[in-house]
Structure P
């Protein structure tokens, strides 16, 4: 199945997306350092099951979606996502986010719960609870040391030096048992070599430390609200970025009055949707069937 290429727009920005099939929309958001290419197995399987999966390129990951004001606060990207959902479907859609895409998915589900029939987050737990876990867990602090490195001015040049060696090393460290397909690494490196992408990607992390701007306050308000959209949290049992124990401990039913389930994928790491697609796709299809759009 050859995916369609779409262009989604919001706030004067243009976002490339890949889609397949027909039926209820499944909007998929990639993370860092990543591209929509890691959702290839979901595009095919979900389309065959009667859905219309759409994997979008996130804000800043191509020149056409880099805003002039440089705003990469989660609230702005949540607004992007709710606009995509409205453009793709008259009714609610299923929302799936991996890594930073998960963070944005939590914010979008909080911003406009009526737009989403279900929420699935992969590899990154509830952001407020993860922050609490990070503060109390020295091992997780060590695993997340890269986030502090990203605060260094000019660090974007280091992550793309030597054919993006830093970024490739993150993939291999976070999913140590995965024989990473060459085409996925090539797609990631081609994306980060585009003008402005490395800086935009690090701005996600830098602006997450902003606590005073109006956008930061809007973001904080979104992320502290209870999430009323039924939520499935998926992690890889061997994830070396955010460990299974930290992920599961940070997903608390009290934060998800719309319902919460969690699943761990044996043998998979941080990119479990690409490493173990059959298991992840089965979990997605079960979740969608129980929460129809």
Structure Q
């Protein structure tokens, strides 16, 4: 066992780059989240936390609470898993903080029925489209400034590789730790406090600190195609992932600045009035047709 690089105590976390004791590993994770939060938000920012119950969003819940940020956790109940809903209610009691529960039926839709109807479509695309829309709509109507999600470094790299695989250049504009709010378009800002921490680091952090999270799997989720390869890179040299994260953040800003020159300009959806690349937004396409 290696000794902690910071204090020479026995380490609990080791990688090619460093070895850390429990206290300094916690400091390491909080430091990564604080770096993002301090740059793009302050303690008075009205933050809406997208809470799924999984390790990443619960980690955000824990960190935002410990750092004293003003946030409201919201769980979207699409009626996929009753056990997950029960866990969310217990989590509210444990953290002593109210969790807002929204149902897709509140919007007059049933996501499971839409998935069954559109069996040839990717269910994750349908689900994520609905989640983004409902969270933004709730946040706009309740005067929030930004939405916090649990997307981490592994997620960012995986999304980038998927975009390359599918020749989806416009998707790169979202691979950044922060997206500015656009009040004139009724779009909240987006912040990813865990952008600099890997999936494995967050999992270790949660289990080492005995922070409960829902370990069940979504019945529709098919897994991340590139995750195995990303984990292999992390084992060999985690610095490569961090460098890629900063490169992606810079590249996303370039795409955002030039998108109107090389892509269709944003319009307003003719049905709901929210921004869309065409006459009808993705949410209305999957729910109205």
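Here are the numbers:
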{"quantity": "Among P, Q, structure where FRET efficiency 1/(1 + (r/R0)^6) of positions 50 and 154 (r between Cβ atoms, R0 = 41 Å, to 0.05) as derived comes to 1.00", "calculated": "Q"}
{"quantity": "Structure (P, Q) behind the derived value 22.1 of mean count of other Cβ atoms within 10 Å over residues 90-97", "calculated": "P"}
{"quantity": "Structure responsible for 62, 45, 39, with Cα extents along the principal axes in Å calculated and labels P, Q on offer", "calculated": "Q"}
{"quantity": "Mean projected area of the Cα convex hull in nm², for residues 10-113 alone derived as 9.1 - corresponding label from P, Q", "calculated": "Q"}
{"quantity": "At a computed 0.45 (FRET efficiency 1/(1 + (r/R0)^6) of positions 130 and 234 (r between Cβ atoms, R0 = 30 Å, to 0.05)), which of P, Q", "calculated": "Q"}
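Readers should treat all values here as calculations from the given coordinates under stated rules, not as data from a laboratory. This structure is a prediction, so every number in the text was calculated from the model and none was measured. Cβ atoms are built from the backbone, for glycine too; each structure is taken alone.
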